[in-house]
Structure P
């Protein structure tokens, strides 16, 4: 990691591990992937019909994917924190 990368990591490190994991892992990665997966899945199942995105079936799948990818994002954030700590 270069000097600029080390400086950026120091700024991120100041927020703390817990906040980093929740913002970068759960909220950024987990929610983004859950929403993208749900939209792509809906598009492949029923096409891009707007009413399909308002159906109970889509909302249930979105909720389930938010939980699953949110948990995965938590572990992703922890692994990313550990990797960045080792590199700095």
Structure Q
């Protein structure tokens, strides 16, 4: 994972993020992202030793207090509350 100057995307709420390429821990992500492990955990609501699966959106800065206005959402099979809350 190459992150830094331009290796990120921007969410609807104008928050920078990237997606994991393989299983990671908050500490391994922090090293790759040049961030503190506490930042990775806090910005993403991860536990200290949690294993983060591939394809997980990882925010690189604090989220906004208020989400963008959204219409009704219908959950799809296999979608978790965390999946929905971080989109």
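Just so it is clear, none of the values below were taken in a lab; they were calculated from the coordinates. Keep in mind that what you see is a predicted model, and the values were worked out from it rather than measured. Cβ atoms are built from the backbone, for glycine too; each structure is taken alone.
Things worth noting here:
- Comparison of P, Q - label where percent of Cα pairs over 17 Å apart, for residues 13-60 alone is highest: P
- Structure from which 1.00 was derived, FRET efficiency 1/(1 + (r/R0)^6) of positions 29 and 45 (r between Cβ atoms, R0 = 25 Å, to 0.05), options P, Q: Q
- Given 31 for relative contact order in percent (Cα under 8 Å, 6 or more apart), calculated: source structure among P, Q: Q
- Computed -6000 for helix-only ellipticity at 222 nm (-39500 (n - 2.57) for each DSSP H run of 4 or more, over all residues; to 500) - originating structure among P, Q: Q
- Given 14.4 for mean count of other Cβ atoms within 10 Å over residues 37-44, calculated: source structure among P, Q: P
- Origin of the derived value 13.7 (Kirkwood radius over Cα pairs in Å; candidates P, Q): Q
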